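What follows draws every value from the coordinates through simple rules; no lab data is involved. In this text, all values refer to a predicted model and were calculated from it rather than measured experimentally.
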Structure I
Amino acid sequence: MIKEIIKINNLSKKFYDGNNQISILKDVNFSIAKGDIISISGPSGSGKSTFLNILGLLDSYFEGEYQFLNRNIKSLNIKDKNSIRNQSIGFVHQFFHLIPELNVLENVLLPHLINHDKYKTSLDTAKEILINFNLRDRMHANTNILSGGEQQRVAIARALINNPEMIIADEMTGNLDKKTADSVFDFFLEKIKHNKQTLIYVTHNNHYAKKANNLYQISQQQLIRYQ
């Protein structure tokens, strides 16, 4: 069994604005073990989302070494990276990113169907997770009639349906009022711990950040552990 999901050595990320070079991350060293729950905080523009994009295999333009499940990310082609993302990484975003043309059930089953290509199996799996997420009565509803909290629970269900090794959440409560945000975050964390999954999440909320087992902050291009 692989215990270390991610290992990063001397990772740096730069952008270019014309002839100007902008350094976002510099010589970052970082690792994630199976079952870790990690929060990352820091001011806006510090590079938090950029770092998550690298972790989620959405950005391969960086310097340094990144190994995911003992595979060197820079050596993989686009097809391999897409396959790893669908099978091993779940994403939860601030703005839900549900597909408006699909109902709740269809939104949730889609990643499973892509991964397994068996509609009946994907349908049954999606129904099971939606019942578990207290969304039985919303299965066939259009996503645009759901409350913000319900939409985020649908997004979480979709992220978890393939039982990924790691879940990445980027300001997942940033679009919700405080009461709904508290409820959704606690619900989300409960599911992650119950499934013994690995989670890394970005938040501006210090209360949510402290719920992690390991707390990090990005500041002045550095990733700093403070607990």
Structure II
Amino acid sequence: MKTGDMLLVIYNLLLSAFGHQNWWPAETETEMMVGAILTQNTNWSNVEKAIQNLKARDLLSVKGLNNTPVHLLSEYIKPAGYYNLKAKRLKNLITYINDGYNGDIDKLFSLDINSIREGLLSVNGVGLETADSIVLYGADLPLFVIDTYTYRILTRHGLVDEDAGYSDLQAIFMDNLPNEVELFKEFHALIVKTGKEFCRKKPLCSKCPLVNLNSEIY
């Protein structure tokens, strides 16, 4: 089976099992970007609490975050964990947008994919997964996001080598799927759902929608 067909088999199995995920849950581009920083090394329920704290204080804007001292920002985002570190990372991101784009996220997102990505990666505290999440879900541009769950699912099914890196995994999706934003969003969200519920460190294989995957693709 061709790689693209194999990926679509996985996608359709997960979509049938879980339905549409409607991810990323954010009302504005700023909220999405904040969430991408806050979700590092924590679960989304903790991020939601931190975001609600910022919303309650009307701080979910470039101006609001820029004007908030880092020690206060740390307190507001405390539920997300690593709050001192994440507050600094948020400040770094906001400074980048202010200095480079006069505080206008739309100016940043008007650039091409590579320019947005490279710029975000220049920000201290923004790694590949965070940058790519912002490109896909914030800028609405087709760039597939890779995370721990993607690696775990593909390696456990023998679809990639265990020494495959981020770029290797990303290329599998980018080179073999239709270049469609909504497909990339939905597929990534479904992979995360599968990883959280079934493909854990101690996997629940017998209940996973992909339990019979190998027999379907080989």
Structure III
Amino acid sequence: MNLQTLARIPLYKSLGAEAIRRLDTQCTWRRAGATEFVLEYQDGGTDLYFVAQGHLRVLIQPVSGKEIILRDLRDGEYFGELAAIDGLPRSAAIVAITNSVIAKMPAAVFRQTVHDYPDVCDQLLILLASQIRMLANRVNEYSTLDVRRRIYAELLRLSRPAQKGDAQSIISPPPTHAELAARVSSHREAITRELKNLENAGLLERRRGAIVIRDRARLSELIRDADE
């Protein structure tokens, strides 16, 4: 399987084979090993990066030094678009979680594709809008929810329905307690305590290779209770 091609990237799904081949030659392809930082917070450079294969993570690194996990990136996704657009230093760090194959595209090439192909432009706008919504939701959670309910919200965000129409949701593979703590700006002890409380209440079940939320509607209600 040829991994070194943008034909695998949904952003360019509307482009013809010749356009893809031309863009492939304008990219620099590399491999990143697990735990390797591809970008550091406040790095210079304006290149855009595509994940041809692998799993990477977006980290916010505040002055306190305690990393916050913002989101994960997998096959077909991309990062670095903000610097490619405005030329400013990187707003987050990117670390490889698994061995990954990455393409680096010069900002000028990326911007040209945005101008030349309406579908690429539309997809970029949708991504930027979704990121703004995600950040607004996170700010709202940090402003209005205690740690317990932030944990509930993150569990729901990480989960997917077990079956269509089923009340249950599954998180697989399950995150470590340290990872969950970094996602909600808390500590492992709080994660351990709250997960145990959810188990005792019958709302959460641990299985091999998965966490099962047994009633996601009820968990959502517990989050909304914070507003009452």
Which structure, out of I, II, III, was relative contact order in percent (Cα under 8 Å, 6 or more apart) calculated from, if the result is 29?
I
Mean projected area of the Cα convex hull in nm², for residues 28-91 alone from the coordinates reads 3.5; which among I, II, III:
II
